[in-house]
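Chemist: Following this line, the structures themselves.
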Structure P
Amino acid sequence: MSVLVNKHSKILVQGFTGTEGTFHATQMIEYGTDVVGGVTPNKGDTLHLNKPVFNTVANAVNKTGADVSIIFVPPAFAADAIMEAADAGIALIVCITEGIPVQDMVKVKNFLSSSNEKPSRLIGPNCPGVITADECKVGIMPGFIFKKGRIGIVSKSGTLTYEAADQVAKAGLGISSAIGIGGDPIIGTTTKEAVELFMNDPETDGIVMIGEIGGGMEAEAANWIKKSGNKKPVVGFIAGQTAPPGRRMGHAGAIVGGADDTAAAKMKILAECGIHVVASPADIGKTMAEVMRSKA
């Protein structure tokens, strides 16, 4: 098993019968992921993609034993979908939805932090999901790029996750798991928390950490990596090196609010903490290969 999901994970799709849910659930099933059913209110007791549809997450969990949920629900209803999944005891919730209002995510964070005896982990929102290569894909990433190996990826960017995975595979290494944490101002699992999962994973030997301008998550992760003794080599890249201050760039959380939010400041902190920083995403794969060779 690698981090978060594996071949034994049972996946539930919220927003199952919609266009996005249908398309990506089909791709997940084709990858070999065990999709046990889906949830679409008022469509319970029907079949979709030859899988059962339920009206509520609680009913779906009761009937299928699902322990992971992926959410393809419109922004106005996505926060309620996350909280419903947590309330039903889903251990891992992956929210793909983009554009959830910040005040809704504040409610979600409070709900999850005050949650019952069995807390749920949220990945996202506005993320590509998680994948354990050749075992389980819970998200929208192109599965064929992720060749099995021993490098973990943590990324705020979907497309850069795929780029890094492709480069790492072409460098002869391959991926254990990849976690797309999402680019919104308020997300479930932080960069540091995702890095920590890989540091504690016996099937991961090195980590690619992809960040971007805005916020302090990369600095928090870098300081934690240094404090914990740089147990595994980390290659880091920060997107947004030419971004002007004060303007949102792509992701809702990618905005330079102060001197510490710039790409240059973050790259400096990463380097000072012993992370192998690359100036271009084109150098991720070859740098990781060089680092792993020197470690061997």
Structure Q
Amino acid sequence: MKVNTGSRRSTLSAYLELTKPRILTMVLVTATLGFFMGGVGFHGFVAWDGLVSLLIGVAMTSAGSGALNHYLERDADTKMERTRNRPIPSGQVPAHHALLLGEYLVLGGVMLLLWRVNLLTSFLALLTAFLYVLVYTPMKKWSWLNTLIGAVPGALPPMGGWTAATGELEAGAWVLFAILFIWQQPHFYSIAWIFREDYARGGFKMLPSQDPDGRWTFLQMLGFSALLVPVSFLPAIFGPHELGAVYYLGASVLGLLMFLSCIPLVRSGSNTDARRVLRMSILYLPLLLVLIAVDFSV
């Protein structure tokens, strides 16, 4: 494959894109929340040096997993409108560069976490990379259940943050996992509905591309959105810190808005309404995390 000999800035941007910066940002934010909740709840303080080591290691494993995903999906990416300009299909980055970058970052991140944090956090980072790269990525080619499976590595980072602060998996870590796991369902199903034709061209068996009338897709979105309300109350029950009325009210409102955003889509099946669900999901998670963080700090 011919490599694009563009400017140094465009080349650096292409390599940065391999790391999937948006996913990387979410991973770092949720890992930080897990560290903060676990650390404050169990020790009454946050060891900032441990947080720095955690974030560097997690960033490396997440970035490496993103690069490996680009490598494995390079052929499918050339067939889809939304991905044909990615670094490998566009020729900006040779495929073997993405492979090597991904391998070095994942292994380096796991080793750093083992050295500077602890064995359990290192294992969770390795498990996240394994599930994302070697289970979820190929599964997209043969089963619509890939969305459920893919939500597991997406929900593991806050658990890694928790274990970095405490050295063990407690109920609060599993609560954070549950929130992230359930939130991802309406979020990613809305994306899959919008790009259902594109996914089909790429050979991906996403549920919307096999569900023309959207019946099962919308049922999944409604069901998981409804679950967000009761699950968002779990940090107050199983977490190490008592949450107040402000959190309960905020979580209830956010969950209700998430559920209500799905109803127009169920009625119309339009991409416009699917984008409304997507926007609400993008707002829901950071706002809920802010509520948790603020309530923990007061």
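Each value in this text was obtained by applying a stated rule to the coordinates, not by laboratory testing. What you are looking at is a predicted structure, and each value in this text was computed from that prediction instead of being measured. Cβ atoms are built from the backbone, for glycine too; each structure is taken alone.
Chemist: Comparing relative contact order in percent (Cα under 8 Å, 6 or more apart) across structures P, Q, which is largest? Mind dumping the intermediate values first?
Modeler: Values: P: 14; Q: 19.
Top value of relative contact order in percent (Cα under 8 Å, 6 or more apart) goes to structure Q.
Chemist: Sticking with this one: Can you say which of P, Q returns 0.10 when FRET efficiency 1/(1 + (r/R0)^6) of positions 169 and 209 (r between Cβ atoms, R0 = 25 Å, to 0.05) is computed?
Modeler: Label of the source structure: Q.
Chemist: By the measure volume of the Cα convex hull per residue in Å³, for residues 89-264 alone, tell me the structure among P, Q with the highest figure.
Modeler: Top value of volume of the Cα convex hull per residue in Å³, for residues 89-264 alone goes to structure Q.
Chemist: Hey, helix-only ellipticity at 222 nm (-39500 (n - 2.57) for each DSSP H run of 4 or more, over all residues; to 500) derived from one of P, Q reads -10500; which structure?
Modeler: On the way: P: -10500; Q: -24500.
This figure was derived from P.
Chemist: Sticking with this structure for a sec: Given 14.8, 43 as the derived value for Rg and Dmax of the Cα atoms in Å, for residues 233-272 alone, which of the supplied structures P, Q does it correspond to?
Modeler: Answer by label: Q.
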